[in-house]
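Chemist: Below you'll find the structures, each written out as structure tokens.
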Structure I
Amino acid sequence: MLVEPIKYDRHAKRRMKEREVTEDETETAIKNPDSNEPSIKGRTNAFKFLNGRYLRVTYKEENNHILVITVTIKKKPFKGGYNEDRI
């Protein structure tokens with residue numbers, strides 16, 4: 001389980017505000033994802049079904065913290081991002 005402090009890139013903060021995603025929801029997706037997959041540039045995508053919507057949180061583990069790059073939401077699952085048995 002990840003215990004490093006979580007910081008937010010300016011882009012992530014903007015997207016969270018636009019998409020009405022809270023820091024609590026973002027942290028839940030990172031700490032307790034339905035699934036994870038590697039992304040570009042050493043990043044990770046964390047997928048979580050929360051509050052009736054599907055979240056994808058893209059983050060990178062840095063030296064002493066986790067940096068959230070962006071947050072995306074959908075009403076339907078992201079392709080390949082969810083294990084159907086867990087939903």
Structure II
Amino acid sequence: MAKTPNKQKKYEPLNYSSIFPFYLTKLNYIFLIIAIIVLVIGFYLMTLGEWDSPISLTIAPLVVLFGYIVVVPFGIFKRFKKN
């Protein structure tokens with residue numbers, strides 16, 4: 001008996017599902033970029049004027065704290081609906 005040639009099997013791509021869902025959306029990344037901009041502005045304000053100027057002692061640290069305490073966590077933890 002002659003062997004019949006093996007037919008080529010069509011391989012289907014494997015669909016792996018992760019146990020860790022990726023939930024960051026485009027808006028999350030936009031808020032993280034805004035947070036980086038706010039932090040850069042805050043650190044830039046620290047360099048302005050003399051060392052004892054009111055901008056570098058009061059306003060700049062408040063801007064940096066606002067960036068670290070409000071904007072960065074909002075960009076990470078806020079869950080937007082995926083479209």
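Chemist: If distance in nm of label points 7 Å out along Cα→Cβ at positions 23 and 47 comes out at 2.8 when worked out from the coordinates, which of I, II was used?
Modeler: I
Chemist: Same structure, new question: For the read-out mean projected area of the Cα convex hull in nm², a value of 5.5 was computed from one structure; give its label from I, II.
Modeler: I
Chemist: Upon calculation of relative contact order in percent (Cα under 8 Å, 6 or more apart) from the atomic coordinates, which of the structures I, II produces 35?
Modeler: Comparing all candidates, it corresponds to II.
Chemist: Which structure, out of I, II, was helix-only ellipticity at 222 nm (-39500 (n - 2.57) for each DSSP H run of 4 or more, over all residues; to 500) derived from, given a value of -13000?
Modeler: Source structure: II.
Chemist: Could you figure out which one of I, II the value 4.0 for distance in nm of label points 7 Å out along Cα→Cβ at positions 15 and 71 was computed from?
Modeler: II
Readers should treat all values here as calculations from the given coordinates under stated rules, not as data from a laboratory. Computed from a predicted model, the values in this text were never measured in an experiment. Cβ atoms are built from the backbone, for glycine too; each structure is taken alone.
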